[in-house]
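Scrolling down, you'll hit the structures one after another.
Bear in mind that the values in this text are calculations on the coordinates, not laboratory data. Fair warning: this is a prediction, and the values are worked out from it, not measured in the lab. Cβ atoms are built from the backbone, for glycine too; each structure is taken alone.
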Structure 1
Amino acid sequence: MGDEIARKGHFYVIGVGPGAPDLMTLRAASIIRSCDVLIAPRAETSTESLALQVAAACIDRQEVIEQIYPMARDQRQTESCWARVADIVVERCQRGQSVAHLTIGDPLLYSTAGYVIDQVTGRIPADHWHVIPGVAAFQAAAAAVRRTLTRQNDRLLLMPATDINEVEAALGVCETLVLYKVGPRLKQLEALLEEHKLAAESDLVCHASQPEKETILRGLDAGCDAKVGYMSTVIVPVGRRRWADTREE
């Protein structure tokens, strides 16, 4: 349990969880401790990598490479950034080192790791790279507000809140809607949920599980004057779908 050791020439994509160090999995901690090279993303607007902060207790002798990534919505610039990271990964693995890319949350959900995975696929043998899952922000947010996300045949939909029209359409095809990247669209979202009589039951969690940063707002009808950044999650309980509602014909 939690004693898997990083193997030479292997690449690990590791989710370190939403922000609380004790929500990082035992497997993730073990691989990080035993790895030769750690690559951690850092937004160009930040002074330090949150993923490194979470994993700090596991870091000692490892070589640490912080990769600053662009926040602009520029596909070419983004892909170029992570192509350089992939080159480092491939070169170090070929050298016989173990390499890990750390990412906040889960590597397969709205993560910078997704770009790296695309870039290394086919360049490293399939049995020489691995994904270590992590607790996702929406799970930590739901736990913080003690919100059951699904029962029976309920549908859970996770999406960014970047297009308010798509958010409105999503309300009609799920029982629980989870929204990432709320940021500057919070006021629009509040108005939409008020219109659909869902605001009072919706929850906002910023920086879920992160010590001294976590902010919780129960009920978006109350309004929110706090600064809502990139790491914010809104949970909208649209309704419940009983077994009888989905009976086969």
Structure 2
Amino acid sequence: MSGHSKWSSIKHKKARTDTQRGKLFSKLARAITVAAKEGGGNPDMNHNLAAAISKAKDFNMPADNIDRAIKRGTGEIAGASYETITYEGYGAGGIAVMVEAMTDNRNRTASDIRNIFDRHNGKLGSTGCVNWMFERKGRIIVSKDSGISEEDLLDLVIEAGADDMKADDEGNREVISDPSDFMQVRKTLEEHGVVPTAAEISMIPQNIVKLEEQDAKKVLKLMNALEDHDDVQEVYSNFDIPDDILAEMESA
């Protein structure tokens, strides 16, 4: 599994701490609101909304918060009007970075994101400069200790609509699907008693850049700064970082 995937697991673990929960709930609510605004408030008819709700539940977001976020998106209750913007750029070592933001002030957010790149040895690029290096996919991680054999798991997810499954360095399985099939694959797993350790619609890098220690630390600072911005929903990249450096960041 690439450093990007390890980073994704670490940031989700960090987000479960109490100090981060308030900011996380705000971001999750914003994602639900935008999904409801763009595709309607029925998750059965809007797979982006279904995925956003599912992610919110993974982090134990209260049902009332989810319901209010949907109603803000459908206009049933008043709220700020957000738009989705994607920023693309580069980090130390030439890595590609994609930033998905939801904002009610495009100029403010663009200025903030550019400053973050500049301060952390990166460079904000033009639209499309790195997008071609990524593919939007559903991504589900199943623990090696889930109790289901690799063969049975593969049969199960392929029948449910998944595109591929592979093992990571530790023996966990990564199930990849089209975004439109993501919720069906997850539902099928849970119906068979298989609870994912992580599940999200993500931008999967098509190539990986291995980083040395000096660049790795610069990249982690950039990723942390971007993730910490209130308007940033997701940060994707294509780096690979040694396990000891990531472990150091996880314990910080």
*2.8 is what came out when distance in nm of label points 7 Å out along Cα→Cβ at positions 47 and 207 was calculated for one structure; which of 1, 2 is it?*
2
*If we compute distance in nm of label points 7 Å out along Cα→Cβ at positions 63 and 175 for structures 1, 2, which one ends up with the highest value?*
1
*asked:* Quick check for you: by distance in nm of label points 7 Å out along Cα→Cβ at positions 119 and 135, which of 1, 2 is greatest?
replied: 2
*asked:* With semi-axes √(5λ) of the Cα gyration tensor in Å, for residues 79-214 alone coming out at 36, 16, 15, pick the structure among 1, 2 it was computed from.
replied: 1
_To test your reading of the models, identify which of 1, 2 gives 37, 25, 20 for Cα extents along the principal axes in Å, for residues 103-142 alone when calculated._
2
*18.0, 51 is what came out when Rg and Dmax of the Cα atoms in Å was calculated for one structure; which of 1, 2 is it?*
2
*asked:* Taking Cα Rg over 2.2 N^0.38 Å, for residues 151-238 alone as the criterion, which structure among 1, 2 has the greatest value?
replied: 2
*helix-only ellipticity at 222 nm (-39500 (n - 2.57) for each DSSP H run of 4 or more, over all residues; to 500) computed as -15000: which structure among 1, 2?*
2
*Taking relative contact order in percent (Cα under 8 Å, 6 or more apart) as the quantity of interest, name the structure among 1, 2 where it is greatest.*
2
